1. Among the shown structures 1, 2, from which was the value 46 of relative contact order in percent (Cα under 8 Å, 6 or more apart) calculated?
2. Looking at volume of the Cα convex hull per residue in Å³, point out which structure of 1, 2 has the largest value.
3. Which one of 1, 2 has distance in nm of label points 7 Å out along Cα→Cβ at positions 2 and 18, as calculated from the coordinates, equal to 2.7?
4. Of the structures labelled 1, 2, one was used to calculate distance in nm of label points 7 Å out along Cα→Cβ at positions 42 and 66, giving 1.7. Name it.
5. helix-only ellipticity at 222 nm (-39500 (n - 2.57) for each DSSP H run of 4 or more, over all residues; to 500) computed as -29500: which structure among 1, 2?
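Derivation of every value follows stated rules applied to the coordinates shown; laboratory data play no part. Since this is a predicted model, take the numbers as computed values, not measurements. Cβ atoms are built from the backbone, for glycine too; each structure is taken alone.
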Structure 1
C-alpha cells in the first residue's frame with residue numbers, strides 16, 4: 001500500500017538542536033530507501049519539511065517505520081500518515 005507522510009516540526013524544535021540529528025536522519029532515510037520502503041522523498045517548497053511516499057502493508061506499519069527516524073525519536077518532528085488508494089475515476093469515461 002502506498003502511504004503519504006507529511007512531516008511537521010514540533011513546537012520545541014530549534015534549528016541548532018535539529019542540526020545534531022541530521023546526519024543520522026539522512027543515514028536512516030537512505031537505509032529505508034535502499035530497503036524499498038521509502039519510494040520518494042521531497043521537501044515542501046515553502047518550508048523545510050519532508051513529504052515522503054512509502055510502500056508499507058498499512059498505516060500502522062508506516063507509523064512504525066517513521067518512528068525509527070532519529071528526529072521522530074527525539075520528539076522534534078511528527079508525521080501525518082495518509083493511506084492512498086488507486087484513482088478509479090477513469091472508469092467514468094467508459095460507462096457502467
Structure 2
C-alpha cells in the first residue's frame with residue numbers, strides 16, 4: 001500500500017479510470033461483434049450502419065485514451081475490409 005497521500009490519491013484515480021475504461025472496452029467489443037455478425041449474416045444495410053456506429057465509437061474511445069489511436073484505426077480498417085468484401089460479388 002502507498003504511504004504518500006498523493007500516491008493514495010493516484011491509486012484511487014487509477015481504479016476509477018480502470019472501471020470507466022473497462023465499460024468502454026466492453027461496449028466496443030459488443031458493437032464490433034454485432035457489426036461482424038451483420039456482415040456474415042448478409043444484411044448490407046444493417047452491416048453498414050453497425051460498422052459506421054462501431055467506427056464512431058472507436059474514434060471516441062481513441063480520443064478519450066481508452067484505446068490507442070492506431071489500434072482504433074486498425075480495428076476500423078478491418079471492419080471496413082470485411083464490409084467491402086461482403087459487397088463484392090464472389091468469383092466462381
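1. Clearly, the read-out refers to 1.
2. When volume of the Cα convex hull per residue in Å³ is calculated for 1, 2, structure 1 comes out on top.
3. Here the read-out was taken from 1.
4. 1
5. Answer by label: 2.
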